[in-house]
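What follows is a group of structures, each given as structure tokens.
Nothing in this text is a laboratory measurement; each read-out follows from the coordinates by a stated rule. Quick caveat, the model's predicted, so the values are computed rather than measured. Cβ atoms are built from the backbone, for glycine too; each structure is taken alone.
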Structure I
């Protein structure tokens, strides 16, 4: 999908789409930024916002919610950043991570915290997010720390426009062939 095609899909929101395009770095003359921004929007609409909405529903029912962030980069391909497929190898420790001391520390901390949770103990303060990584550091983070690590401003902008409205952009992007390789 070309940068031009991505821009056209964001234009489905009319004039209100301009601010969203700027937030996500959607510029016709910057193809890599366009593709990365489009992939980020796809993630935010389907995963980021949905996860936070579920957590809020549970909190509204006075249930404890333990949110975590995996920010330790992929130990085998750090340039691909942290992503959801890194959680399980870090948690279960089935791979030799001796070549990456930071990933080893995160793996140990993650296992320790999940074992506490499985044993019925709080793995961390439910009022905080817990961040595993980057650089081998694991720490509780508040809302401000969460906003610094995630695209909270972007998600707030999507909510302000209406997730249902932004969904038309999501559908148009998802139907296309979008990756950093094309």
Structure II
């Protein structure tokens, strides 16, 4: 399902994720391929900029199912996004992602355990006013998280799904204006999907 491997397509997904909110629509392209166009609104300090920001991202997820054997499913996931920061600073960015691996194991018919490995690499150019001389400065930085996912998915009905996942791991932030930062990467996600 949408927390792990293929959803079967035609599902509208709404997720609240710190630090953003995302809406996506799952489209089945073939028996083992699915694309999910999505749009998100983010807030807070998602990529180690100097001040809290607001912005939007537009992108898609591509899921390619490698294996479905009994209760176990394994898929590649590629999460691509274009980002725009427009408050407290201005920035544009791209989340390239890398082929990640997501898995699920259906414990009982209505509950699946979700787990995986993700590396959603992002690049950002950010312009903001310097606090002392009030001149604008432009910074370039990257985010290189190495995250592990764990969570679950519940089929509330035949057409409503609820997922909850946590992505956790180290996050390496090389920047042009500071030494490289190493911080914790933590994404907590709660979502609802509606089969259409």
Structure III
């Protein structure tokens, strides 16, 4: 979506909007969609748009970087796990983490001990992981769906990664360090106006 825009100011507005959507998703404790938005913004085709990013309000960038830290893989997603544990009310866990947890528990532990008895600790660990996700199943959001928006998203053409990257190069060609510095100064000047 962002690389589809030819005008830099419109790309910056879209990037700002998606970063704001990421913040809203965090407020809603929707970690799964938050991770999808982070992945989209950090896709190589978008991430390389330095000139576009320079037009985004520094506060929006700072808030976005906080979300990146929250969902970071550091410490086996320790900040995300802590936030999820503290989540009250509605929420949607980032399923990728918990799916990987279940796989790791299964692969690291045998079903039976050497004496033939069931390895109950393995199943307790799996149960704890599943229960953490299930606690959100029964708490609903009180948000009305926006069918116009849903239709827009569903009908939006999806470019392949290769096509996105080619488009990204077209709208912001690769530059030398000197050109990048000049564009940074232009971006700062535009923000000061």
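A few notes on this one:
- Value 0.95, calculated as FRET efficiency 1/(1 + (r/R0)^6) of positions 32 and 88 (r between Cβ atoms, R0 = 30 Å, to 0.05), assigned to which of I, II, III: III
- For 2.0 (distance in nm of label points 7 Å out along Cα→Cβ at positions 40 and 128, calculated) the corresponding structure among I, II, III: II
- With helix-only ellipticity at 222 nm (-39500 (n - 2.57) for each DSSP H run of 4 or more, over all residues; to 500) derived as -15500, matching label from I, II, III: I
- Origin of the value 1.6, where distance in nm of label points 7 Å out along Cα→Cβ at positions 152 and 168 was derived from one of I, II, III: II
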